[in-house]
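The following blocks contain the structures, represented as structure tokens.
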Structure 1
Amino acid sequence: MAIDIRPLKQHSEFADAVRLQKEIWGFQDVELLPLRLFVVASKIGGQVLGAFDGVQMVAFCLCIPGLRGGGKAYLHSHMLGVLPAYRNTGLGRQMKWKQREFALTEGIDLIEWTFDPLEIKNAFFNIQRLGAIVRRYVHNQYGTTTSHLHGGLPTDRLTAEWWIASPRVQAFHKDVPSAAPSVVHERIVVPANIADLRQSDRHKAREIQSGIADQFERHFRARLAVIGFEKTDGAGTYLLGEWESK
């Protein structure tokens, strides 16, 4: 698949990214990121990329600049969306590696983003395909939204840390990561049917979400980090261990 991934610069391109939000997530208009945010991000050290199949934009990602303690700059990857017809093609991964490429040229060594800990596929992608680690859990980060994908649950999130210049990430870029962490201290299991439960039994889904949150917070307080992920037909399992350096 010949897809062109490049920075967005024109207002018409930013407008296409706004439109894709509704197609991908089903947000109501009031919850869409506005065109002006894409414009501002592109001008203040952020990053706005689009993926094009011919003239059609089929995916986009938006990063905004951030500051860590001590004034250290990083990028927060706020949104990455791929049209349904282009999922499971490797395009999402191509977008992330292109994101990394552009960030490294600007002297950035960290990109962060949040993801739903109940979404097994995303967790596997972030941790086992990109080499991100996780050390923070955030309760109901965006409030309750109108997206059908959220199923009316609180928008709890894990924060992925992607140390893009690290040996760990370089190994994942070359497709030579180790199969699993050598020392795993704790595991957190998410059932694979959680997506169905969001729709059929929201109370049960909320119980699972709350229990998983308690486990993450306890292990993070013990200074453990998510350093691996295993996926089977029945469940996804976060692997936690010590993380001492980038």
Structure 2
Amino acid sequence: MNETRPLIGLTGRRKFARDLVSAPEVLHHLQGDWYYADYAHSVFEAGAIPVNLPQNVPPEMFADHLDGILLTGGADIAPDRYDQEPETDEFPPEPDRDEFELNLLSSATTAGMPVLGICRGLQLINVHAGGSLHQHVPEHAMFEQPPNTLSHTVALEPDCTLSSVYGSSIEVNSLHHQTVDAVGDGLQITARSDDTVEGLEHDTLPIVAVQWHPEMLDTGRTDPIFRWLVDQAASYREAAARS
């Protein structure tokens, strides 16, 4: 198949083999880069090639090679990144990942590269823009239910990217225990549930973020937010080729 697909970089976690299932003991001291494969499946089905972004590569080096970025879920962002003291150790921060992703996002915003943030990704986008987080909202962490469980309704603002993708509302899952508090500079709230910021979009850049996990829903392989990311990445790629 002679098809040119845009390249979407996926961030993830660096874990010791001892923390993963079925790793032989002799390998426990080795590290691996890891994220749930659902992200990559959804990106591929939407028409792009997912690319793993290892943390030992300086993030600015990816800027000339990628067409878009997907910031995935994971551990809490270190609260000193938004000038707060820790209030919980539920999901301990991973400072190296914070540093890598914040620098990656800086490179992406400088280049005008499209970015989609999911769960932690939304929170990272907000912190990068100078915003803050509510550190512990345990009732939102519905980890006792299957990840495709629809738990609540999200209302979407008119005339925004998310409403153009989903319509006026959507039923979503809930797999997080932190939420947006103060909104960062240049960001607008475009999706809400009763008590939570569920979606953010940048005023001028192709940056969109959601608090839920679309890739884990039954519709994950065809969820239109991934098509949005791929379309934006294709346009970015074409513009770069012309310049």
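Rule-based calculations on the coordinates, nothing more; no lab input. The model shown is predicted, which means the values in this text are computed figures rather than measured ones. Cβ atoms are built from the backbone, for glycine too; each structure is taken alone.
Which one of 1, 2 has distance in nm of label points 7 Å out along Cα→Cβ at positions 87 and 103, as calculated from the coordinates, equal to 3.0? Let's see the in-between values first.
On the way: 1: 2.3; 2: 3.0.
Going through each structure in turn, the value belongs to 2.
With helix-only ellipticity at 222 nm (-39500 (n - 2.57) for each DSSP H run of 4 or more, over all residues; to 500) derived from the coordinates and found to be -9500, which of 1, 2 does the value describe?
Derived from 1, not from the others.
For structures 1, 2, calculate relative contact order in percent (Cα under 8 Å, 6 or more apart) and state which one comes out highest.
On the way: 1: 15; 2: 22.
For this comparison of relative contact order in percent (Cα under 8 Å, 6 or more apart), the top structure is 2.
For FRET efficiency 1/(1 + (r/R0)^6) of positions 15 and 119 (r between Cβ atoms, R0 = 25 Å, to 0.05), which structure out of 1, 2 has the highest calculated value?
2
Using the calculated result -1.16, -1.32, -1.61 for log10 I(q)/I(0) by the Debye sum over Cα atoms at q = 0.15, 0.16, 0.18 Å⁻¹, pick out the matching structure from 1, 2. Present the calculation step by step, with values, prior to reporting the outcome.
Numbers: 1: -1.16, -1.32, -1.61; 2: -1.06, -1.21, -1.55.
Comparing all candidates, it corresponds to 1.
Hey, distance in nm of label points 7 Å out along Cα→Cβ at positions 7 and 95 derived from one of 1, 2 reads 3.1; which structure?
Working: 1: 1.9; 2: 3.1.
Source structure: 2.
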